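Heads up, there are several structures right after this.
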Structure I
Amino acid sequence: MNRYQKLFSNTVILAIGTFGSKLLVFLLMPLYTAWLTTAQYGAAETVTSVANFLIPIACVGVSTGIFRFAADREADREAVFSGSMALLGLGLGGFLFLSPLLLLVDYFREYVWLIVLYVLFADVQAVMAQYLRATDRTTLFAVQGILNTVLTVLCNVLFLFCFDLGVTGYVLSVVVGNVLTSLFMLWRAKLWRVFHISKVSRRIMWEILRFSLPMIPTTVCWLITDLSDRSMVTYFCGESVNGLYSAAYKIPTIVTLISGIFLQAWQFSAVAESSEEEECGRFYSRVFDGFLSVIMIGSAGLILLSRFLTDLLLNSAYFEAWRYMPTLLCAAALEAIVSFLATVYLVRKKSGHSFVTALVGALSNIILNLLLIPLMGALGAAVATLASYALVMIVRMIDAPRMIRFRLCLPRLIVSVLLLFASAAVMTLDIGGRFWWTLGLTVVIAVINAPSLLAGVKQLLRKRIAEEK
């Protein structure tokens, strides 16, 4: 199996696993928004955002480090796993010691125990899952993802519908899902056999920590982009508007989901095929060519259908959330490109570059939120998010190709992004015939990007047929 077929195979396995699970979440969105008021939903999303902010800090970035080091073909994987779990234990111990500081914030006082549980078990689940992915157990990695989502959904039904636990039930569902999924991975992958005290090496722990530590502020910067949006929308506009804004994020999550599935498979291929410089550049160029086409066409289609999807997936009380979706969909498309470029830093172990570029995005997002939300309400937060991702994309487009030389398809990229912005603006503004204008722009985006996508599919099929002969 060649590198393209391996990438395609892993993507399909992850897609089956992830889409099956995430589809449940989207189908249950009308029920979630019926069981929780807009204020409750906004509070639940804020609590989980704070927990997600703390997750990379508590695990000292090990969930990223274990993947990068265990994915190396020459790595002593038992030593990597043992060292990573030791670092995880130290990080979580420090987090528990400092967790009473959360009580100083009145808003979180009621939910501190939930935040602590959420962080602890999310980190354990993430480190185990990333080790499975790094060791090419893609099917098992996908299965644990399905199991996690199914368990979370079942607990949501139990805690929200049966016991009416509100915000507590929403957050506790995720905790229970992570606990049971971690136990499943421990049993199914026999991970206790991989951990050995004698394999805990200070040298390996230091190497992992040196790579992982810059990833903590990197992840935190991206979470600040999300958390600053929601906290400032709550401060300037109220909890109910934040509930609408949080619900609006659910449709753009489709773009993040699709790109995330592919990028999980791509990261493994990129690390595995990173030894030969020239061939690595060609591999990156061809893959980015197809990736860009899928993201642009998919995002344009979702912008066109944003009102319809809102009506289909959300309770009627949340219908106004659609106004924020086109802008957030553009932001999700740029986020996908930014994440693709980040694989260069992962492959070259340049986590410092990842941090600096993410910091640019976080700082710009905070400044723009302060300027735009008072003027434009929640839509200002969406515009601020879009602008910050655009800035990071430009910086990484300049920086990343210096480490791995590959083609960025700049003319098509620039034209597609500008057309996507125009599509979002037309759909959001109250313009006569906006659906038809948006449809026209969507068709143009598809025409520009489809040939590249079709060429990649034909090339993959030709290689497949040639190998079968």
Structure II
Amino acid sequence: MSVPVAGSPLFVVFGATGDLMGRKLLPVLHAIDTEGKIPGGLHVLGVARKPWADAAFCSFAEENLQREPRGDPSTLVAWCRDHLRYHQLDESTSSGWMALRDRILAVEREWGLDGNRVLYLALPSEAFPSVVEGLGKAGLAEGPGWTRLVIEKPFGTDLASAQALNATVHRHFEEKQVYRIDHYLGKETVQNLLVFRFANMFIESLWNQRFVEHVQITVAESLGVEGRAEYYDATGALRDMVQNHLTQLLTLIAMEVPPTFGDNAVRDEKVKVLRSIEPIQPSDVVFGQYGEGESGGKKVPAYRAEPGVASGSTTETFVALRLRVSNWRWHGVPFFLRTGKRMPAKSTRIVVTFRAPPISFFRSETIYERNPDRVTIILQPEEGFDLAFEIKVPGHANRTQTHKMHFRYAEVFGPVADAYETLLLDVLRGDQTLFVRADEVEESWRLFDPVLRSRGSVTVYPAGTLGPPSAAKLVEETGHEWSEE
């Protein structure tokens, strides 16, 4: 589908020599352009501190794009030469920002562009305020066409820093220009949550406290810190995963039906969910940290033995929480969230378990086992849905068995688009539905700030396991157990 953008936009990427640019953004930008998804084409200006010329940036791009299977490899050199430019930024002086403005104008003249710009901050979060200030003072918050600012996570490290960053952004950019990106929201299954819930009457009619017993959201990672120790040891699992990724999934599962499928209508409902969550008590949280163990068939070191991690670090690599959404739809339904590193397998899923029938005429049969119906929404490793329900096993005895209806996107539609591709196309369209609004960020931090301040000790769990035993007890206290399917 062609993107309704007048003319060719300029994609200005700050941090253009980093891992995110090479691994994710370049392949997606190349695919968007070469597959004709932008009328008139897409051009990229990479901005970073390294003293590179255009040719060096093209070599960097070619090396990374060679790993990307999409597109004709023989055209890469020509595409990089014709669509990429580089600018070394001295962000410490106002003259450095004015030089960037002049370079942007120059490449727009060179390529015959009409001033539509995406300013993408693929940078460490501590650089966001100064870069936003620099852009604003150089007059780059607006241009001849539209200007859109894309900010990667994490957006702040607590409520105060998120509010301060929002204030800095709003000094120079209007909220309608700002796209706070969370790549989880670009996954097909996450987007399909709205369709699954609101376009299927039989689902939506059951999606409430009368029929739902509990909800689980799990984001499990099999890897450790993998070279990110400096960032991760100062951040931890709650800031890195819970405050953004898992909370976004929670809001989409729990939100009310928006009046329209507009970006602000959807985001209004997500904010209402956050405001309905009861304060999280210390007894509702379990923090863990992986110790040495076995992962992927080999022995792996404890978190504190990882290169770059302080020997006495108390940073959590695992969090499990029990939340309560106090509104009419979800009153009394516990929501369980967990995420962790060095768990047995990489997996992201949402499990909605329905209540068992209040009276079962099979209760006198010793062969009857109570298995509530459930919907499992799978984001990783394969995007799709499972619906588990009870059937009778053929034969004279009244024996029941749980079976699943199975749907996978790849089996039906073939390979799905990368989440970043979906989100970058939405930026170019000007569609903010899948992006996080300022008040949503602050409400999320308002929820988790007290948890951070009152954080107790971390419990060590062996690498390759499902986290501390106390995480299982968190669910068992309400008569449930974690779903591992």
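Each reported figure results from applying straightforward, stated rules to the coordinates on display, with no laboratory input. The structure displayed is predicted, hence computed values, not measured ones. Cβ atoms are built from the backbone, for glycine too; each structure is taken alone.
With helix-only ellipticity at 222 nm (-39500 (n - 2.57) for each DSSP H run of 4 or more, over all residues; to 500) derived from the coordinates and found to be -27500, which of I, II does the value describe?
I
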Check the numbers for mean count of other Cβ atoms within 10 Å over residues 79-86 across I, II and tell me which is largest.
I
Given a computed value of 21 for relative contact order in percent (Cα under 8 Å, 6 or more apart), which structure among I, II does it belong to?
I
Given a computed value of 21.2 for mean count of other Cβ atoms within 10 Å over residues 263-270, which structure among I, II does it belong to?
I
Value 3.9 of distance in nm of label points 7 Å out along Cα→Cβ at positions 103 and 303 was derived from the coordinates of, among I, II, structure II
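Mean projected area of the Cα convex hull in nm² computed as 22.1: which structure among I, II?
I
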